[in-house]
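Trainee: There are structures below to look over.
FYI, it's all coordinate maths here, none of it is from the lab. Keep in mind the model is a prediction, meaning the values are calculated, not measured. Cβ atoms are built from the backbone, for glycine too; each structure is taken alone.
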Structure 1
Amino acid sequence: MKEYDLALTWDKDPCLFTDILESDCKKKGLSFLWITFEEARGIIKDLESNKLRIKVLLDTEATYDEEGDLYARLSYAVKDSGGVVVNDPDRTRMSVDKAVMYYEIKGAGIITPYTVVVRNWEPTVFKLTAEEKEKLKTPFIIKPGCGWGHRGVIYNAKGTIREIARARDFDRGDNFLLQEKIYPVTLEDKRAWFRVFHVFDKVIPCWWDDTTSKYHQVTRNEFQKYKLSPLVRIITKIADLSRMSWFSTEIAIEKKDGKLRFISIDHVNDQCDMEASSESKDGVPDNIVKFTAYSIVHAARTLIKNKTQLHKKYTILLKKSGQISLKGLGYAPKLLSYT
């Protein structure tokens with residue numbers, strides 16, 4: 001039987017992220033397999049016939065809400081043969097559905113924008129009530145429950161029947177969310193909108209301008225000055241609910257009734273975009289891309305070589321300040337063990 005320690009599904013061009021994954025595997029003595037769409041079907045066949053074993057799979061391509069998705073089938077083939085998938089397919093199926101996570105997040109006491117969930121079986125002529133219109137305000141956001149990468153999103157909806165029907169035509173089998181638009185405060189010269197990364201037992205908060213997609217990693221001084229610890233507490237609570245190991249979330253600070261509050265906007269974004277800032281004007285800071293790639297290889301090696309479970313207390317990675325910790329965050333979610 002042929003075995004690979006770490007496999008990666010990736011249909012894009014090589015980049016800093018993939019280069020580090022491959023080179024660090026070689027450095028640490030781990031075998032590495034790059035899987036493209038053209039190769040996926042044959043690899044599934046070999047996994048299902050016990051000719052191949054993948055110990056850890058990093059999935060960056062599966063779309064679980066699309067029937068017959070080849071990469072989703074590959075992830076399950078790895079899991080069913082005893083391998084670890086980052087992120088686990090069953091956890092991912094639930095967590096990336098915004099209609100599901102909205103209620104999970106709200107039920108956990110995390111502040112969210114006012115949201116109306118429109119089920120896929122509701123009539124095309126769905127109409128908002130007067131109370132819903134008042135709470136949503138205009139304009140508001142319409143987004144598909146399982147959408148990603150801005151696909152199918154309407155950013156300045158007014159709430160007409162025709163407008164909602166047109167948005168739902170993007171995917172008639174999906175649920176849709178009508179979401180209050182959030183206007184963040186400005187802290188000095190920055191919009192208080194953040195993308196926070198969860199990488200196993202590490203949390204990496206970044207300023208992320210939702211109008212330009214520009215990143216700036218939060219510094220220790222900013223973290224303390226603006227009292228940004230709720231960013232960490234929110235994402236670790238989301239991780240506890242979703243059991244996801246590698247994802248990002250969007251959180252904003254808005255002013256309501258004269259008080260600042262942290263509000264969870266887009267709860268679980270799996271398959272994080274790892275295009276680096278050196279490769280794209282709106283890419284992720286290079287040091288975060290490098291840290292993430294090294295962390296994934298380290299996690300794979302720990303599971304394979306030591307057969308120990310990754311389940312550690314959280315630390316926070318801040319720019320130029322190394323890692324700090326906060327009390328009461330608990331432990332990072334366990335990966336489903338490789339056997």
Structure 2
Amino acid sequence: MTKISIAMATYNGGRFIRQQLDSFARQILLPSELIVCDDGSTDSTVSIINTFSLSAPFPVVIVHNSARLGYTANFLQAARMCQGELIAFSDQDDEWLPQKLARIVQASQESDAFLLAHAAEWVDEDGNPTGVVYPSHRRFRKYLRKSDFPGHAIVIRKPLLEMTSRSLAPHNYKEVAGDVEFGHDVLLLELATGMDKVLYIPEVLMRWRVYSDTNHAWTKVLKAPPRARTSLLKRIFPSDLAENYRASEEYYHKHSVLLSGMLCDIETFGGGATLASGRLVRSMNLMTKRADVMELRARYYGALSRRARIKLMLQGAAMGQYRNASKGGVGIHNALRDIIACLLT
């Protein structure tokens with residue numbers, strides 16, 4: 001029988017973690033182990049996990065990080081400790097349906113995919129359905145076409161980690177990324193997609209808790225936060241615009257470096273992994289171009305004269321900064337913003 005491990009990263013998740021742990025114990029097919037890496041929780045998280053481990057019908061390993069890793073490196077650490085042939089990632093505030101692991105194992109036996117993903121039903125903080133099934137809901141079908149799946153709904157084969165044994169080792173990742181969080185799911189999905197080794201299972205296999213204080217991108221879909229009363233000019237040109245562009249430059253530059261490291265890894269690994277090289281090279285080049293565009297725009301929205309802005313705008317146009325995002329640009333609509341900024345100088 002295929003062994004499947006659960007890799008869980010925790011940090012101050014005491015509010016809902018017991019429901020998630022109990023859903024592991026209710027699985028039709030039990031996991032071979034649960035690896036929990038706690039990133040310095042100061043609430044009841046660790047105590048709840050310890051209590052659960054005493055009666056859990058499978059081994060539970062708890063690691064206490066001596067220093068904060070951040071969620072990406074923490075998940076990578078948990079995954080690399082797993083012994084199973086399949087590794088299921090888990091957040092700390094959802095609930096898995098009883099058939100999840102059994103269905104994943106069945107699908108893995110019928111496919112050679114390195115990454116398997118499934119649908120999830122959105123529920124509120126009280127566990128009430130919101131009427132949204134991600135990613136098949138009409139508002140999110142574009143993400144399905146992009147193979148964009150959240151980490152808590154993916155399961156990987158162990159070789160996907162072996163292919164990135166150096167570049168995505170937690171300490172190497174932190175050395176490159178620093179405090180920037182790229183997401184273990186994003187990076188592993190890039191590699192699996194590059195090899196055409198992703199399988200989507202359209203069945204709902206978990207209840208995804210979406211609520212206001214989770215700080216993830218989907219919260220705003222349920223209820224948009226009230227917009228502060230500001231002038232139109234400040235909406236178009238927020239005071240931190242140059243700072244935001246500098247942060248984007250850092251993000252894209254580091255993403256490019258991470259992809260470069262992954263490329264070195266898979267070329268050493270060989271086999272089917274080399275099929276992803278071409279796509280990762282294109283992604284790496286795209287990230288580099290986006291970083292260059294963001295660096296230019298950060299300078300443009302700094303303290304410059306009109307003449308200097310005109311020069312930078314022409315330079316940016318020549319390098320293609322007004323192309324769409326798929327080509328590394330910021331879109332033609334930003335040309336109008338830049339023209340207005342230049343006139344207001």
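Trainee: For distance in nm of label points 7 Å out along Cα→Cβ at positions 129 and 265, which of 1, 2 scores largest?
Mentor: Of structures 1, 2, the maximum of distance in nm of label points 7 Å out along Cα→Cβ at positions 129 and 265 occurs in 2.
Trainee: Let me ask another. Compare mean count of other Cβ atoms within 10 Å over residues 185-192 across structures 1, 2 and report the one with the greatest value.
Mentor: Largest one: structure 2.
Trainee: To continue, here is another question. Can you rank 1, 2 by volume of the Cα convex hull per residue in Å³ and just name the one with the largest value?
Mentor: Result for volume of the Cα convex hull per residue in Å³ over 1, 2: largest is 2.
Trainee: Which structure, out of 1, 2, was helix-only ellipticity at 222 nm (-39500 (n - 2.57) for each DSSP H run of 4 or more, over all residues; to 500) derived from, given a value of -14000?
Mentor: The read-out was computed on structure 2.
Trainee: Same structure again: If we compute FRET efficiency 1/(1 + (r/R0)^6) of positions 25 and 289 (r between Cβ atoms, R0 = 25 Å, to 0.05) for structures 1, 2, which one ends up with the highest value? Present the calculation step by step, with values, prior to reporting the outcome.
Mentor: Values: 1: 0.95; 2: 0.00.
Evaluating FRET efficiency 1/(1 + (r/R0)^6) of positions 25 and 289 (r between Cβ atoms, R0 = 25 Å, to 0.05) on every structure, the highest lands on 1.
Trainee: Which structure, out of 1, 2, was mean count of other Cβ atoms within 10 Å over residues 9-16 calculated from, if the result is 15.4?
Mentor: Going through each structure in turn, the value belongs to 1.
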